[in-house]
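Bear in mind that the values in this text are calculations on the coordinates, not laboratory data. Remember, it's a predicted structure, so these values are computed and weren't measured experimentally. Cβ atoms are built from the backbone, for glycine too; each structure is taken alone.
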Structure P
Amino acid sequence: MGPRLILLCGLPCSGKTTEARRLERELPAVRLCPDEWLTGLGLDPFDGPARDRVEAVLWRHAQALLAAGTAVVLEYGFWDRGERDEKRLRARELGVPVELRYLTAPLPELQRRAELRNREPGAIALTAAQMAEYAAMIEEPTPEELALYD
């Protein structure tokens with residue numbers, strides 16, 4: 001398939017990890033998930049500065065992988081359009097196609113999924129209140145924005 005950057009956008013429990021794992025197998029691609037790196041390093045996944053540092057390192061790694069001809073799936077959530085634009089434009093500078101996949105579900109469904117996931121060993125626990133807060137924060141991609149991607 002060659003190099004390709006795939007950005008997975010969506011709230012927690014929207015299916016990003018399931019989609020990323022599927023793409024990782026089927027393309028194949030390298031999947032980069034900050035939550036897994038943070039917990040794997042023993043860091044708090046809610047520590048904003050630590051998350052920023054890990055995401056910056058993963059983004060540098062992703063660019064090297066893309067330059068080497070590898071498909072990359074970034075499982076960041078991408079709640080902010082500016083962050084999505086930054087990755088899209090940089091990938092284009094590298095001559096790499098870039099996709100944005102927006103995964104969504106109604107808030108009550110996301111809250112239900114979070115409750116189920118909270119029961120799994122090692123899960124990052126999220127409350128219904130946190131999910132509602134996050135839903136108010138995400139800048140959902142518009143049809144015009146989605147049209148900018150391959």
Structure Q
Amino acid sequence: MPEMNGLELAKVIHEKYPDLQTILLTIQEDDQHIQQAFQHGIKSYLFKTAGEKEVLFAIRQVAEGQPYLCAGLSDRVIKKIAIPQGANTKAEGIEFSERELEALQLIAAGFTNEETADKMFTSKRTVEGYRQAMIEKTGSKNSLALIAFAMRHGLLT
């Protein structure tokens with residue numbers, strides 16, 4: 001935006017129209033930006049990569065008066081709360097992203113790629129990419145071997 005950024009606009013909107021429910025669609029992932037957005041009256045924080053289902057879900061939540069934090073961020077918050085500090089996200093020098101670990105948990109729970117995609121508010125193809133990347137990182141032959149690897153290294157809860 002040429003005259004101001006999204007946070008500045010959110011602040012102006014909140015000051016002029018405090019009852020207006022706003023959703024921020026952004027690429028910013030840092031905690032300070034997120035905190036400022038909610039301080040400036042944002043009711044929902046979504047990444048620009050959010051899929052149609054997640055955007056519609058966020059709109060419904062905000063319309064019902066509920067705040068919404070996108071799946072990628074809520075996953076990060078949950079992991080900060082639920083996973084003890086120093087927990088293993090690396091195994092034998094292999095590092096997994098938070099989204100890969102989220103997909104791995106769902107795959108290990110028996111969900112299909114499509115079901116996993118729905119739960120993660122992403123595409124089936126993205127989930128297939130996470131699965132393939134983890135298989136390649138670990139040198140596993142298939143998904144079953146990947147799950148066995150993850151269990152041996154304490155990556156599954």
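When distance in nm of label points 7 Å out along Cα→Cβ at positions 14 and 134 is calculated, the result is 1.0; to which of the structures P, Q does this value belong? Attributed to the structure labelled P. Could you figure out which one of P, Q the value 27, 16, 11 for semi-axes √(5λ) of the Cα gyration tensor in Å, for residues 30-109 alone was computed from? This value belongs to structure Q.
Using FRET efficiency 1/(1 + (r/R0)^6) of positions 62 and 142 (r between Cβ atoms, R0 = 35 Å, to 0.05), single out the structure from P, Q with the greatest value.
Working: P: 0.90; Q: 0.25.
Largest one: structure P.
For which of P, Q does Rg and Dmax of the Cα atoms in Å, calculated from the coordinates, equal 15.2, 43? Working through the options, I get structure P.
Taking distance in nm of label points 7 Å out along Cα→Cβ at positions 38 and 70 from the coordinates of each of P, Q, which one would give 2.3? Going label by label, the one that fits is P. Please state which of the structures P, Q yields 12.1 when mean count of other Cβ atoms within 10 Å over residues 46-53 is computed from it. Corresponding structure: P.
One of P, Q was used to compute relative contact order in percent (Cα under 8 Å, 6 or more apart), and the result was 36. Which label is that?
P
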